Structure I
């Protein structure tokens, strides 16, 4: 996985730190954003091997960011993270490759990285 890069957009500080720590363990560059608008702008400027988006964020929600990203980068792997398990079908229909439901454990972050960056 070394040399890969991800963007992780999440408004919760603790979740961002957990992902950052897991990425460091695997030698993955992790760019963190706090809201959807910042995430979309960053994806338009920089290349990422994977984008992970929280569904409910300030600015734009994850599904709104995903719709725009799929227009620009149709093959970019997108993963949603949400605390609302009822929106999983809608998120998958939006174009997310997979959806994880919070709360996530460290093993979930590890699985996510191994699945999409191995």
Structure II
């Protein structure tokens, strides 16, 4: 199974390299319209290889999706935490009820020991 996983990620890496090599021409990205940039006096453009904004867009999209899903599942994690606490409380209560005389030993073994002493 590890081999399949490594092969999959190797193919993904190879495809990313191929996309990067195919899209290495420079493009100009502008943060605002040219007229507004001239009015403010700040150059608002940058030249990058095309694969950089492509990969950045994919990465930002993944991060937004992961964050959205994490926030959406908050109620399920909260409910699981509450149920886990309840299970722990009930297990502690059950262990107390099983040890009726409070000495921490198994009651069946105590009965066998008592019968062998007689």
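With percent of Cα pairs over 24 Å apart derived from the coordinates and found to be 14, which of I, II does the value describe? Don't skip to the answer; put the middle values down first.
Details: I: 14; II: 69.
Considering all the candidates, the number was obtained from I.
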Among I, II, which structure scores highest (criterion: mean count of other Cβ atoms within 10 Å over residues 46-53): I
Structure (I, II) behind the derived value -24500 of helix-only ellipticity at 222 nm (-39500 (n - 2.57) for each DSSP H run of 4 or more, over all residues; to 500): II
Among I, II, which structure scores highest (criterion: relative contact order in percent (Cα under 8 Å, 6 or more apart)): I
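Figure out for me which of the structures I, II the number 1.00 belongs to, where FRET efficiency 1/(1 + (r/R0)^6) of positions 62 and 78 (r between Cβ atoms, R0 = 25 Å, to 0.05) was derived from the coordinates.
On the way: I: 1.00; II: 0.50.
It traces back to I.
Match the computed value 0.05 of FRET efficiency 1/(1 + (r/R0)^6) of positions 6 and 38 (r between Cβ atoms, R0 = 30 Å, to 0.05) to one of the structures I, II, and report its label. Please report the intermediate quantities before stating the final value.
On the way: I: 1.00; II: 0.05.
Label of the source structure: II.
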Entry that produces 2.3 once distance in nm of label points 7 Å out along Cα→Cβ at positions 22 and 70 is calculated, selected from I, II: I
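Each reported figure results from applying straightforward, stated rules to the coordinates on display, with no laboratory input. Because the structure is a prediction, the values reported are computed rather than measured. Cβ atoms are built from the backbone, for glycine too; each structure is taken alone.
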